[in-house]
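All of the numbers you see were taken from the coordinates with simple rules; none came from a lab. Because the structure is predicted, anything quoted here is derived from the model rather than measured. Cβ atoms are built from the backbone, for glycine too; each structure is taken alone.
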Structure I
Amino acid sequence: MKNILFVIPSMEPAGGIERVVSTIANNLSLAYNCTILTYDNKKSFYNINNDVTKKSLGCSFKINMNNRFIRVIQTAVRFFKVNIRLRDEIKNNTYDYIYVTHPLDHLQMLISGCNPNKIIISEHGANNNYNSVYKFIRKHTYKRCYAYCVPTTADYAFYKNMDFPVQYTPHYRPKLSYEKVNCGTKNVLCVGRLTPDKQHLKLINMWKKVLEQVQINWVLRIVGSGELNETLSAAIYENGLERSVELHAATSDIERYYLDSSIFVLTSRSEGFGMVLLEAISFGLPVISFDCPSGPRDIINAENGFLVPVDAEDEFVSLLVGLINDDELREKYIESSYRSSKSWNDEKITNIWMSILK
């Protein structure tokens with residue numbers, strides 16, 4: 001049985017990268033020896049099967065996100081400390097493939113002496129997401145890997161044109177207790193980290209316009225944690241929306257929020273895939289999403305929701321108002337959205353991975 005090492009700085013955050021790593025490792029552990037190696041020794045936010053081995057380099061660092069200079073210094077110190085321990089891990093163990101998720105992690109593996117032909121890079125951000133340093137690393141190192149796996153058709157085409165060893169690997173659907181939602185629930189849901197790319201401030205401003213045109217008692221719930229928590233709380237207060245907008249921290253019990261909603265919205269200006277969209281339609285939620293460069297268009301179609309040009313706020317508001325005010329339309333989309341999710345085939349995705357890990 002082949003051995004696969006998943007290398008990631010931490011599994012503690014409730015982010016998309018961590019969710020994807022746990023889901024892929026859990027699924028592939030049925031056919032491979034899977035190990036997740038983190039830099040720190042913190043508990044994973046997402047469930048990891050007992051079949052997956054957990055290891056740590058014991059390099060816990062708290063990065064200062066408020067001072068860029070200090071952050072750069074801290075990142076450099078961690079890079080070299082991790083490198084020493086990573087060398088020992090690679091030297092003392094035999095892995096057939098090593099899976100990384102970021103340009104710095106790939107560079108780390110190369111400097112640590114890892115054979116490039118063993119490295120699988122799996123990106124979870126759109127091709128325009130990274131800063132100039134990360135883009136430079138990607139441009140000059142990513143061709144030196146066994147496979148470069150991306151989950152969207154747009155990014156696959158982009159990197160294929162750059163002659164990268166790219167593979168299209170859509171994500172598994174997370175293992176949740178899926179069941180169809182109730183049309184009568186008067187909650188609109190948005191799930192995602194509270195960061196600028198998710199544009200929650202824009203969502204709050206649009207919601208204020210929605211409330212001018214809809215029935216009473218509808219509530220917008222934003223579930224997530226992140227750097228903009230206080231900013232969003234202030235915006236809710238300043239706009240007098242305390243009774244109609246709720247902020248909830250990221251939780252592993254996300255099913256209850258999906259089941260207590262009847263519409264899902266996503267206002268991101270950039271997505272690597274949009275795992276929450278896949279979760280939303282699997283509960284039957286109709287989705288309204290900005291059509292950001294990659295991700296949503298691979299999941300959303302005429303059966304399960306609406307794609308809106310990025311930053312077309314009036315159209316977004318109009319569609320949301322239409323779904324809220326028309327119970328029959330909402331019920332129709334709940335039925336078809338739930339039905340459309342059945343076509344997402346985990347077995348097909350496993351077969352894609354097995355063809356890569358041959």
Structure II
Amino acid sequence: MISQEDLRRLRQYPSGPDSLVLSLYLDVNQSNAANLNRRFVTKGDSLFRQIIEDQKPSAESRQRFDAECRRVREFLSDYVPRGKALVLFSDSKQQFWWQRDLQVELPTGARWSPQPWVRPLLEVIEETDRLCLVLIDKQRARILTLDAAGIEQQTEVVSDVPSKHATTGTDHIWSQTQMDRDHVKHVQWHAKRVADELASIIDRTKLFRIVIGGPVEAISVFTATLPKRFHQMIIGTISVPVDASTDRLKAELKTVQERTEQEDESRLVESLITSAMKGDRAVLGVRDTLNAIQEGRVYKIVVAADFRIGGKECSSCHVLTSEGSYTCAFCGGKLEEAPDLINRASRRVLDLGGRVQLISGEPAMKISEAGVGAVLRF
């Protein structure tokens with residue numbers, strides 16, 4: 001799992017005169033024929049050569065860069081892909097090394113810079129559902145986390161719960177009732193243990209979405225023991241045994257995630273439309289959205305997934321516009337064609353620390369006429 005501490009450490013990596021980090025993103029998906037026979041290593045070498053050509057480092061910097069490349073090549077020589085993408089950051093002078101296998105696709109790329117190039121990683125983490133999965137029955141439970149790195153088990157809880165024993169005869173009625181009560185009490189104790197473990201994991205990982213799996217009765221007892229703050233985090237339940245395989249869990253979770261994504265997008269679009277109509281930190285339409293980007297006011301740009309529109313970009317100040325003029329209204333520079341206007345606008349928002357939300361289906365139809373909108377910082 002990629003923890004919040006990982007992200008904090010990467011974001012706050014100390015940048016100084018001696019800080020130079022080699023950042024590498026590699027597509028290592030073995031279902032892709034281009035990556036078989038370890039050809040992803042060749043891709044890495046090609047990226048390193050491209051950095052030298054583009055940056056033309058000084059002799060001292062080149063020496064450090066070559067040493068860093070050797071360190072990464074040594075790692076790759078024994079590396080066995082365990083996902084679709086490999087991300088690593090290396091700064092041997094600071095004795096820094098960070099590497100993860102991701103279960104999602106990432107574009108291949110590399111940088112040699114004073115700080116780790118983390119934006120592609122942050123983007124894919126933000127786009128990937130991060131949630132806590134609790135699998136529970138009356139005696140056993142597993143708590144797992146799901147993020148871009150895949151599914152990882154955090155803990156397992158096994159409790160000694162006495163089973164119910166059927167008895168016959170009137171002289172056994174009291175004994176049977178007592179056994180039933182004892183069984184229910186131990187099931188509740190088990191659920192409470194699991195709830196306590198979940199609370200600890202939620203507080204540590206800062207996850208805010210929960211899915212619960214297991215028999216209906218066990219789920220019901222467990223949810224009844226959860227603190228109120230967790231109830232609003234539950235986004236769904238799945239009917240699977242505690243020992244369900246990773247492949248089955250992924251398949252079952254996909255339905256929950258797709259439904260939740262549609263619900264989130266619907267709420268976002270409704271809020272965007274309402275706020276834009278009130279003029280309350282939101283805008284709709286290409287022109288107003290581009291103006292807000294130019295002013296640095298966009299927190300999140302919201303784009304219908306199939307929306308395409310051409311425009312222009314100033315060759316001098318790089319302002320984006322959908323207008324058909326020849327000169328920039330801001331600096332008088334020449335405007336050049338930008339057929340991928342929305343992609344450029346989205347990239348501009350990301351560069352300014354904002355977010356991009358692509359929407360589809362019914363939510364996208366609600367803003368089909370505008371095509372794009374934005375939630376504003378101010």
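Sorting I, II by mean count of other Cβ atoms within 10 Å over residues 221-228 from high to low puts I first, with the largest value. In this comparison of I, II, the computed figure 5.5 for distance in nm of label points 7 Å out along Cα→Cβ at positions 109 and 189 is attributed to II.
For structures I, II, which has the highest computed value of FRET efficiency 1/(1 + (r/R0)^6) of positions 53 and 349 (r between Cβ atoms, R0 = 30 Å, to 0.05)?
Largest one: structure I.
State the single structure among I, II that was used to calculate helix-only ellipticity at 222 nm (-39500 (n - 2.57) for each DSSP H run of 4 or more, over all residues; to 500), giving -14000.
II
Look at distance in nm of label points 7 Å out along Cα→Cβ at positions 69 and 125 for each of I, II: the largest one is in II.
Where does the value 48, 31, 17 come from, among I, II, when semi-axes √(5λ) of the Cα gyration tensor in Å is the thing being computed? This value belongs to structure II.
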